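Next come the structures, one after another.
Computed from the coordinates by the stated procedures, all read-outs in this text should not be read as laboratory data. Quick caveat, the model's predicted, so the values are computed rather than measured. Cβ atoms are built from the backbone, for glycine too; each structure is taken alone.
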Structure P
Amino acid sequence: MRNEITSYQTINNRVIAEFKDKGSKFFAISFPVANKHEFDLELAAIKDEFPKATHYCYAYKIGHDGNNFRINDDGEPSGTAGKPIFSQIESNKLTNIAIVVVRYYGGTKLGVPGLIHAYKSSAAISISENTVIVKIIEKNFLIKFDSSQYKQMQVCIGQLKKISSDISFISTLEVAVNVPLESIENLKKIVFENTFGYAYEGSSSALLEHILIETE
């Protein structure tokens, strides 16, 4: 886990920023997004919100490996809209973010350099007016206790409160927990030692296979 990403930067709000150039108006909407379905819903809502726009250009990036992204010029010359928008997401080291830039054509052509500048500037303003936050990456686990381990379960829960952001009972002897990636070994140690009653070692994790279960 030494090289595993344990946190990421994203934005916290939905922000609309306006940019004008030679009569054209650009409205850049930045918003957090967790998956493509969420993006598609928001894009449809933006098109309803700005029904007479000439272009709806966008870029988004989802996930932590850098491979889930998309850019769209929506009829603008290739490379003049989606790519400049995405460059702002990348330069600010953000993910789980989408930016849609809505353009109302003002009657004067901006040319390729002008379009690149307008879309890049619009996206940059929207990010600067948003709130950038750091999110800790967590995993979800289900802990199953035996019927004879009620007291051990209570001790275990008390210790888990120090590392878990959320603890909830699924049933009398089943507990769901969320923990940061960097705390997973500590989670295993706590569960193992309260379950088996002796010190945990890395090689002992196999004994937790049916006790500590990773969930979605």
Structure Q
Amino acid sequence: MSLPEQYRYIAVEGPIGVGKTSLARRLAAHVGAELLLENADENPFLARFYEDRKRYALPAQLFFLISRTDQVANLAQAGLFSPVTVADFLVEKDSLFARANLDDAEYALYRKLHADLNPKAPVPDLVIFLQAPLQTLMDRIRRRARSYEKTLPESYLRDLSRLYNDFFYHYDAAPVLMVNSEHLNFAERDTDFQLLVERIQAMRGPREFFNFSQ
């Protein structure tokens, strides 16, 4: 069961622990797409950021900015016959994290570097925004057992989820499928993944919802 041909660039987004990378991997494998991952594990400041957010927010954020700018550089040159691309991040969300984690002086520096780098990516043909309740996110984070996430406070994840919800409430640059993933496991359950593919195929409007309950 394939995806509609107009979806040549799909971005999967959502807060930490929601499962965006797992879904991006499965979607890319399903359609034979090029996979673009933000590779958070490669950020040398991320573990220290979770331990001391105030001290390491700026270097962690700048690493992500430079990395994402490099990753999307080739996407801007994509043409009609380029491979389908599935990414587990949306470039615009970089500023969302920056505003949440940096003080005013740091944010001013970030904005200056952002303007100089001028990261340009094409607008996705579809954004899949995954949501889940806070406790579900915390449970998934514990299960994947990344050492640097052990110190992640619930309060930070709660605030981050709110920022994501607010961001996508106002986002209108691309069609958005908002998915409540609380009872869905796209990586391990074929039936869940097929339900999502069917929901994508059925999309008609610029903003739709997939709320599956057991």
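Comparing structures P, Q by distance in nm of label points 7 Å out along Cα→Cβ at positions 72 and 168, which one has the largest value? All intermediate terms of the calculation are to be shown ahead of the outcome.
Numbers: P: 3.3; Q: 1.7.
Once distance in nm of label points 7 Å out along Cα→Cβ at positions 72 and 168 is worked out for each structure, P has the highest.
Of the structures labelled P, Q, which one yields -9500 when helix-only ellipticity at 222 nm (-39500 (n - 2.57) for each DSSP H run of 4 or more, over all residues; to 500) is computed from its coordinates? Could you put the intermediate results ahead of the total?
Details: P: -9500; Q: -15000.
The correct label is P.
Matching task: 10.6, 35 is the computed value of Rg and Dmax of the Cα atoms in Å, for residues 136-175 alone. Pick the structure from P, Q. Write down the numbers at each step before the final one.
Values: P: 10.6, 35; Q: 13.1, 36.
Going label by label, the one that fits is P.
If Rg and Dmax of the Cα atoms in Å comes out at 23.7, 78 when worked out from the coordinates, which of P, Q was used? Could the numbers behind the result be given before it?
Numbers: P: 23.7, 78; Q: 17.0, 50.
Computing Rg and Dmax of the Cα atoms in Å on every structure in P, Q gives 23.7, 78 only for P.
One of P, Q was used to calculate distance in nm of label points 7 Å out along Cα→Cβ at positions 104 and 128, giving 4.2; which?
Q
Using relative contact order in percent (Cα under 8 Å, 6 or more apart) as the calculated read-out, with 29 as its value, let me know the right label among P, Q.
On the way: P: 23; Q: 29.
Of the structures listed, the value fits Q.
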